[in-house]
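Structures incoming, each one as structure tokens.
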Structure P
Amino acid sequence: MKSIFNNFFTRKENLLYLLSAMIPLAFVTWNALLNNFVVERVNFTGQEIGILHSIREVPGFLSFTLVWVLLIFRQQTFAFLSLFLLGFGVAFTGYFTSFTGVLITTFIMSVGFHYLEPLKDSLTMQWTDKSNSPIVFGRLYSIKAFFTFVSLLLAYFFIKVLVLDYKDIYLIMGGLVCIIAVISFFMFKQFESKVKQHNKLILRKKYWLFYVLTFLSGARRQIFVVFAGFLLVEKFGMPIEDMLIFLLISSLLSSYISPKIGKAIKRFGERRILQLEYTLLAFIFVAYAFVDSLALALILYIADHLVFSLSFAIKTFFQKIADPEDISSTTSVSFTINHIAAVILPVILGLLWVGNHSVVFIIGAVLAVTSFVFSSLIPRHTDK
């Protein structure tokens, strides 16, 4: 048993699996309780939720600074530090029930999250062969979805069985992630990359299509993350217990389908998979705009969640066209590009939401159609 335990910390894929598991353990807990927490404890409206998510996305916009941070820290070391910050921000969320307090804890959580995500993606692409990358990403997304399920199940248990307050749940889950981050830092061996990465910002003309798809993905993602769940709580009055059960079902389905998406990308190529994603998203967003039934809204939410799982095809497309030494720098820059719209859109869309929520989802449909057009420009040879 001791040998198995020690061997776990000597395999780089286990490090990727661990990071994929710990991110949702903290972030999903924060996100799943957030809408009910801010409405019930801090009296948020659509305007405040828009501001909050814009602040949350500022560290994502600044992800390009990761290039310079890595002049001081190794990628692996900083990944564990980022994981600790993610857990720390979540742990203290429930103890600050003012608008300013929620903004501060959200910002700390977001710094950890938005540095950790590009680090995880960068390490995955550096340590994985191009031919097998869709399969590996599929596994990582499946693990992420499974631990999303675990996080939601624990949150439901804490609320319904133990009758814990929001602050207690945040402290338990965030604190657990902090502890695991510290243990992992000391236990995992230091893995080296095959190719030395650039330690400067990289913007190359040949990556322009990847940049555009990443930007549009960030814009669309905000509409789903910020407003799809908020619609269920504000318009249909969905209680936290029902919300958690619903999210449990969604995460289980995602855990099942993600490995199959990886195989589909490997078989059919990134272009076809992304075109399928954007076509389905356009219809889903239009339906969101006019939905007047909770049952239909729930179906749309699950469909939206599953369809967005197809988006990691953007990452495997980049890996196929990238020079190996560009991966770390370009991944951090891509997170900044992804969050340009994310910093601005939630506030603007939050104001539009107050007047007419349908406009928000119509904008999402337009973005999906635009993404379809650009995905058609992916070269056919990258499918091989």
Structure Q
Amino acid sequence: MKLGIIGLPQCGKTTLFSALTHNYNPTGQKVVDGRAQIDTAIVSVPDERIDWLSTHYRLKKISHAKITFQDISGITTDQESFPRSLLTILSQVDGFIHVVRNFHDLNIPHPMQRIDIEEDINILLDEFAIADMLTVDRRLESLKSEWDKGGGRNRSEIEYEQKLFEQLHGALETNYGVGAVHLDKQQQKLVSGFGFLTSKPMLIVLNSDDKSHMENCLINTGKHNNLKTAAISLMSKLEMEIAQLDQSDASFFMKEYGMSEPVLDKIIKNAYKMMSLKSFFTVGNNEVRAWTITGDTNAPQAAGTIHSDMQSGFIRAEVMSFANLKSLGSEASVKAAGKWRLEGKEYIVQDGDIINIRFSPPRNNQN
């Protein structure tokens, strides 16, 4: 999973990126066309369950699920539209962490000389909608040209796609965004390569100071309706400073400031919830490993995240839950309690499932 950290200038997104990735080595900054800039770091998803499994099975190798964070610069308040280089970068992430300024500091002026959470959010959402509208318009023009020329695809296919993009156009005109349009599998396939920005989930992070910080925050995205957004409040500068401390000192300051968990845990937990993500585990070959899937993933699709051969040759999945294993103490006890089971192709994998895939390996082609 790749999450892009975005925001207007002077909002503190780079500070948040530093807090999230302090214990990891960023891959270095990439500058595109002198405007769009990216800092990237791949971090492990904290999960106490995988640590417990490693101890329980006495396995030395632990493979946590991974998240790629990208600190994306280049968004300004004076641009007519996103440059193509920036648009490409934004379209390639799975979701956004939108940092919004909620602190006062005369030494760090807001580009508009004011603090207005909803206005800052809507400035960027407006840009996303405009970018998507331009993409939709270009596609409709291309489809019209294809229709006029003839001799290519079947006209019913062109007409089907035209109706789909007209529907997306209507959603954008009414500020609902591409993500608000219900698409079937065929339609999802048709739009998947366009990377529409308003179809991507967004976690809004209010970058606050100690006077403006709030534990629970409700954000009104104004005229932009039905966007996949969630919101939390953080003190990014303090979080970055705490991330640089050793564990005992960090725990002390977190307690002093009433912080229940490190910033990385909080961001990932909220991102997983927003994007309806789950984790399942595999144990074997001297390794315990966590895998990330979406909420509606069935057993063969989960097998495919491990290896494509497992999905194509899927037979059954041996399944038990982490909660049952931990409470009952052993696989034998889980089986004795009737909590170990065989599941077929229709089974929807649950968060915390421990799975062993039974599959038929592909035959080697022999001439």
Structure R
Amino acid sequence: MLINIFKKPTSTFVVEEGKIYKEEYTEGYIIRDEMLISIPNASNGYVAIKSEGDKVGKGEYIYRYCVDNEEEINKQIAEVDKQIQENIDDDEEYFSADIKLINTQINSKLDSLYEIDDIQKISQGKSEIGNYITKKIKIRAQDSDNETLKSLLKDREEYENQLKDGSTYIEAENSGVISYRVDGLETKLRSDDLSYLSESFLSNLNIESGKIIASTIDSGKIVNNFKCYVACILDSEEARNCEIGKNIKLRLQDSSEIPAKIVDKKEQTSGKQLIVFEVTNSVVDLIKYRKTSFDVIWWSYSGLKIPNSAIKYEGNFAYIIRNRAGLKEKIIVKVLKSNDKYSIVENYTYAELKEAGYDISTLSNRKTISVYDQIEN
């Protein structure tokens, strides 16, 4: 005869302050207010004045047309710079507050470029570093007694003026941020009217999720940096029951959570829901994507967090079993919010129990649950 001498041990859970979510993973299409920059009559070429992500105001210069002999002028400037360098004494003790500031700016720019793989941004960064170095040269030359050096500096300024005086510029037609990440969908995915969106329309775009839009040196655009939209197809109960105007949160790929508002919702022929979220945070960070994955956080709740498996029921009242050094006690709890695995609970007051119809005469020494209590799971 076999006697079962083994008993399955009771697992316990330590009550903690925590947060639970109701969320679902999805992929969404980024829709922006973006205006392509028109660059007519660029037979001699043009130079971008702004870097990726720079803010611009309406009427601000964003491109400069090259002058007829720009290449020759740039060669002359490079030659003058070489002669200036040869005539500056190598004084390592030389110091000024301006030089110190410029060195700090150069180091900061170099640090920011180390992990960048964007050609346009690297090119702009290289140009900015060149401008900083030019400023250093000018300061050293102006503080020098070397007449040759001062003459070379004057020559350089004259060449610079030839570029400036002979150039014409393209102005920003509206305010926003500059981007050179042009993917050809700027006129297809419009933000002014969302009625064209559908499950089939988005699917037929054949966009790879998470792919970073490549930069181009041939075109650019101005993007509204205050607002964009994210359109996605969802098939959950929360999606079916949500309402336009509801505020929720989105968790992006970098784990940051940003607020969003439902501004459009349409049931599709498949029975799924097309939902469009309006986003006013991290708009600039999303410019590099046209389609990205994220979590829709329908709601979150904070408080005493316990597993659903630890909750028992006695009629309409939930309770847990607290275990303190082997002493087991039943404690009635109020379940505030639950997801698939966990619940947020709190203690009832006597008044609440009485109002709910609980026989409080059985609670002469009512127990409560608190953080760090161990409960049976």
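What follows draws every value from the coordinates through simple rules; no lab data is involved. Just so it is clear, the structure is predicted and the values come from calculations on it, not from any experiment. Cβ atoms are built from the backbone, for glycine too; each structure is taken alone.
Details
- Highest-scoring label, criterion being volume of the Cα convex hull per residue in Å³, among P, Q, R: R
- Taking mean projected area of the Cα convex hull in nm², for residues 157-244 alone as the criterion, the largest value within structures P, Q, R is that of P.
- With relative contact order in percent (Cα under 8 Å, 6 or more apart) derived as 17, matching label from P, Q, R: Q
- Computed -8000 for helix-only ellipticity at 222 nm (-39500 (n - 2.57) for each DSSP H run of 4 or more, over all residues; to 500) - originating structure among P, Q, R: R
- Parent structure of the calculated result 21.9, 71, given that Rg and Dmax of the Cα atoms in Å, for residues 101-268 alone is the read-out and P, Q, R the choices: Q
- At a computed 199 (volume of the Cα convex hull per residue in Å³, for residues 213-348 alone), which of P, Q, R: Q
- Highest-scoring label, criterion being mean count of other Cβ atoms within 10 Å over residues 13-20, among P, Q, R: Q
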